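Okay, got some structures for you below.
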Structure P
Amino acid sequence: MLRYLSPFASDISGAASVLYEMGGITVICDAGGCTGNVSGFDEPRMGSVRSAVFSAGMRDMDAVMGDEDGLCDKILRAYDMIGGELIALVGTPVPSVIAQDSGYMVRRLSELTGAVCISIGTTGTRYYDKGAEEAYLKLFAHAREMPRAPGKVGVVGCTPLDVGMDVQLPEGHIAFGMGSGFDEIRHAARCERMIVCAPCGVAAARYMEERFGIPYEVGYPFPLPDVTREDTVGKTLIIHQQFAANALREHTGGDTASFFMMLPDYMREGDRHIHSEDELREVISRYDTVIADSTYRRAVPDFDGRWIGFTHYAVSGW
């Protein structure tokens, strides 16, 4: 339960973020509200990078009758205008409650268009990283066996919700989902290795390692706050997505924490997975310096230590 903080980006927004630059069309199966949250709060590329993101515009009778064919017809009309290699259906509370037959819709749309069609089982009840994780897995399932391209490095887990918008990578690196589309996903097996920059990308990287033998490593090849140990006092806590927090820790020392995925393999003693505002306050009370999105300060108004900003779009929006 959140009393002071705004709701964090949901699994719907995480899936939509991964899909945003994939091309084709993305259909959020809602009445309009969930799409509004994605476009109005959680997707900073909206308005600067073109993407065909649609709301299914479901109404009461659609929910009551479960009219999958009617929704397919609307999607087909949109696809006739946009085209592309991919049709992605993103779930919301509505299809999860009415048990919408997304498998049928995927088969029908694939048969009628020839495009790859995937369905993401998001419900709006989980955080963004779970939706992003599923979207990556569904996309990489369509990667093809290909010869390796020397020097080619894939970066998985790269969405604005995890890394912000300042994405600058060395030559030969490709960030799946930012600056690249579905064709790069199909050709992902050309990578010599992969870097996973957020926990939501680990499952997909493991899949690519198991299927194609592509090794992966965890890293955060993006700008971090200009903070060193000399800028902190006493005990330091870093709150962000796990891999960004771990990367900054190498410069500042201290412990890391997150409301989002905290994978045990990448935790140290003292790191915490936070589940509530009460737990957040209790944890922060033990530290002298906190490096985190300034939005968290609403929940800890009595904290009188040093606070250093580290923006996390999934927490504060754009």
Structure Q
Amino acid sequence: MANEHLKSLYAVLESTTDLLHKQLKGSYLEAATESGDDLLAGQITHQDGLPDAAATEKLAAQFAQIDLADYTPEEIREALQLILVKVIQVDGVEPNKQVTPDLMAGLATFMATTFLKHVPATVTVADLAAGSGNLLFAVMNRLQAAFEVTVRGIAVDNDPMLLAFADMSSRLQRLDATLYHQDALAPLAFSGVDVVVSDLPVGYYPLDERAKQFETAATSGHSYAHHLLIEQSMAALAPGGLGLFFVPSNVFRSEEAAGLTSWLTHRMHFQGLLNLPSTLFATQAAQKSLLVLQKPGPGVQQVRQVLLGTFPDLADHPAFSAFLADVKNWSATNLV
């Protein structure tokens, strides 16, 4: 773990979540959300007499060890991410809802700092498949540090339990975030965002009539949800906005790739596709790439040479440094 300071916060969150999980008999995710909410409120929430008096006393003693003002938003997020790893173990979370590795948030932020040449005083970042919010909040924290601007977040997800955790997480981190519990492919209540970032769920979208509203819909049968989410996310951007999507590495080799490719090349600027290190994934089939798109607008154009390549393993420091230098050289030649 990064340091003793962070370890102390994680230890309190873990022990209180363990205790609430035993007392409340719900999922570990619900217990983790309750723990964070209680820590933030400075008091223990009771429902039907639980947690009992002995447990309440133990929880209060644990929470008293932590002053949230002593922690940066990123330290709080890192501690919560470790809790999410335990959530996956205890609750048996399905792959599409598992936490996005920090390396992916770092790579997305690096791409954002590479492509965003004219940064507004307030940057709005949205994730239409936000889940627990970990990827969105990591990117928000890092963009705020990189650009020294105000960063607002928008999270959309149809899973109420994950979104409740995201709500708690954003408040613990003192982030300016608005959360929407809805189908991300239904009409959105916002537009004009600067950056969309998403680790997209992979699979078929069951609502065929709604899917037909999208250019990336399948010509017959169910459409790929990740294709539709890319189109919906890009529609939410302001002109010139940046889309960063973690997609299956075979995204342009699937049966439905033609529709996605046609929409992408006619409607958007296809700026890059970078494979992630294979060491991040348990199987070749699970491998992902970072797709970089921009919405046409003032000061933005289709790059002459699309950014293609593979991120080296982070442990290979010389190769990784060389790769980042190559991207910066590419940026100087291709981006206005």
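Computing distance in nm of label points 7 Å out along Cα→Cβ at positions 3 and 203 across structures P, Q gives 3.3 for structure P.
Out of P, Q, which one gives 18.8 for mean count of other Cβ atoms within 10 Å over residues 51-58 as computed from the coordinates? Corresponding structure: P. Using volume of the Cα convex hull per residue in Å³, for residues 107-154 alone, single out the structure from P, Q with the greatest value. Going through P, Q one by one, volume of the Cα convex hull per residue in Å³, for residues 107-154 alone is largest in P.
Can you tell which of P, Q yields 3.4 when distance in nm of label points 7 Å out along Cα→Cβ at positions 11 and 251 is derived from it? Source structure for this number: P.
Looking at distance in nm of label points 7 Å out along Cα→Cβ at positions 259 and 291 over structures P, Q, structure P comes out largest. When you work out relative contact order in percent (Cα under 8 Å, 6 or more apart) for each of the structures P, Q, which one comes out largest? When relative contact order in percent (Cα under 8 Å, 6 or more apart) is calculated for P, Q, structure P comes out on top. Largest in distance in nm of label points 7 Å out along Cα→Cβ at positions 67 and 131 among the labelled structures P, Q is structure Q. Here mean count of other Cβ atoms within 10 Å over residues 227-234 was derived from just one of the structures P, Q, and that gives 13.2; the source is P. A value of -9500 was computed for helix-only ellipticity at 222 nm (-39500 (n - 2.57) for each DSSP H run of 4 or more, over all residues; to 500); which of P, Q is the source structure? Corresponding structure: P.
With respect to mean count of other Cβ atoms within 10 Å over residues 139-146, the largest value across structures P, Q is given by Q. Have a look at P, Q and say which one yields 4.9 for distance in nm of label points 7 Å out along Cα→Cβ at positions 123 and 171, as calculated. The correct label is P.
Quick note: the coordinates plus some simple rules give every number you see, no bench work behind them. It should be emphasised that the depicted structure is a prediction, and the values quoted were computed from it without experimental measurement. Cβ atoms are built from the backbone, for glycine too; each structure is taken alone.
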